[in-house]
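Have a look at these structures, which come just after this line.
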Structure I
Amino acid sequence: MVFALSGCSKKEEASNLQSEKKTVKLAYVNWAEGIAMTNLAAAILEEKMGYTVERTMADVAPVFTSVASGNTDAFLDVWLPVTHEEYMKKYGEDLVDLGTVYENAMLGLVVPSYVDIDSIEQLNENKELFGGEIVGIDAGAGLMEATQKAMEAYELDYHLLTGSGTTMTAALSKAIDVGNPIVVTGWAPHWKFARWDLKVLEDSKKIFGDVENIHIVTRKGLEEDLPEVVAFLKNFKLTDEELGDLMGVIEDDGGEPFEIAKAWMKDHDELIQSFLPSK
């Protein structure tokens, strides 16, 4: 209808434009650290900086596609140089890397410490112990691709189960409760290392790579559109202790992660203030 298109005053147009500019779109994958970091960033942007934040959860491939196409503003959980290398090769020209949010991340195959093996090489000779299964996460994750490569490199006669971070930790919890052996795809930072006594199996072939860093990437043009947001994201950095504590609180509370992140934010004001861009 014509009147719907022409009935907006200049003042209303300016107001609408300002409202549009005040919305930040963050995407994340259902991984413990991504949930924690994204909800904390959203809490800070809303409570401390006056933005409205739209949070969208999806698999990692659609997240990269959405940021690269400009439909999403930022993704705070990019593992480099190995895990998400292929995604960065594919989409990197359409992304802006703001640097690291967390250092010394790692991937690997994880077992409870009571299991009497220490290396990936030992898995085949203990196939019956583990039922010939490795409990994985979502199919598109870089960790799953690395695990497939490890299975080929070490000639593991195992079946890699797909699921999610949640189903993986549920299986791990169930096995530990009764003292059963289990091998899962694992990564740090993650609250499971604080909750249970676990060990990462030695990877002599370095299929999972050495330690990695978690980066923040944004769509092109975000710095021109929302410079204050980009300045904040560049300042947004968490230590192992800080991120581990936040992840643990979110997991233990069982409530809405955003509300838990807001409460955590209020209890860590000095840290939060260090993230805010200078006026």
Structure II
Amino acid sequence: MKNAIEVRNLTKHYKNFSLDHISFDVPSGSIVGLVGENGAGKSTTLKAILNLIYPEEGTIKIFGKENTEDSLTRNQEIGVVFDECMFPGDMKLEQVGKMLSCIYANWDQRAFDMYQQKFRLPLDKCIKDFSRGMKMKTSIAGALSHNAKLLILDEATSGLDPMVRDEILDIFLDFIQDEEHSVLVSTHIISDLEKIADYITFIHDGKIHFSESKDELIYKYGIVRCNEKEYKNLEDKHIAGVKRNSFGYEVLVDNKPELEKRAHSFVIDKAGIEDIMLFMTKGELQ
């Protein structure tokens, strides 16, 4: 499988924060969710991919080429949505369309008009008078209207009501039906990723804790609820996090299918993506 994005040993130092040799891929034809708390390094990673900041170490490849090579041509094939609308506030949608048609060689005005109607975006208001949700939908419409092969999205569904979010998520799923299309989306709305993501990359304190298939994560991780004796019988190598409470132990394990085959008395619950993240960051790591 080809990769739309390859990040290897990416390192960037700031006064109070560092990206620490992070590596992950965005396979072609897939949606990869980049998750982590505020300040974990998500936006820094996206900015490095887009050449908005320059790392001290590591390499980034987009469509098989270094992201510093032929960037003008490559940028024609990337649709970007940041967490804030980047269009001038005094513009109206018609002016936004005209501006983007001068930037993108493959600008599709009919597609932009279609999204304007689909998202019910007003034609008679300036961008500065749009709600946050309307601004985000305008950014998404622009990103989807120039025949991009790769979408890079930073909190793209933030500020949208649940019905509109579902509509946007369906659009992303339609986008990757073309196997040459890919999506890298940073978000704190884990439920969105559980609906659409093929892979989850979890970054915490500037380090990648895991980057795996979403289905594989849900399949192999589980939460064991047990007493102290049962806890001590668990293999350390399969313990990813522990929470102690007055009733005993809650333990995140990465061998749920194996444990389910054994005749133990403890309960093994399914672990969602958010559960895995919280255990790994808030629990007692082994």
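Since every read-out is calculated from the coordinates, none of them should be taken as a lab result. Predicted model only: the values in this text are computed from it and were never measured. Cβ atoms are built from the backbone, for glycine too; each structure is taken alone.
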Among I, II, structure where mean count of other Cβ atoms within 10 Å over residues 198-205 as derived comes to 16.8: I
helix-only ellipticity at 222 nm (-39500 (n - 2.57) for each DSSP H run of 4 or more, over all residues; to 500) gets -12500 when computed on, of labels I, II, structure I
Between I, II, which one scores greatest on mean count of other Cβ atoms within 10 Å over residues 38-45? I
Work out FRET efficiency 1/(1 + (r/R0)^6) of positions 174 and 262 (r between Cβ atoms, R0 = 41 Å, to 0.05) for each of structures I, II, then name the structure with the largest result. I
Given structures I, II, which gives the highest value for FRET efficiency 1/(1 + (r/R0)^6) of positions 150 and 230 (r between Cβ atoms, R0 = 30 Å, to 0.05)? I
Using relative contact order in percent (Cα under 8 Å, 6 or more apart) as the calculated read-out, with 21 as its value, let me know the right label among I, II. II
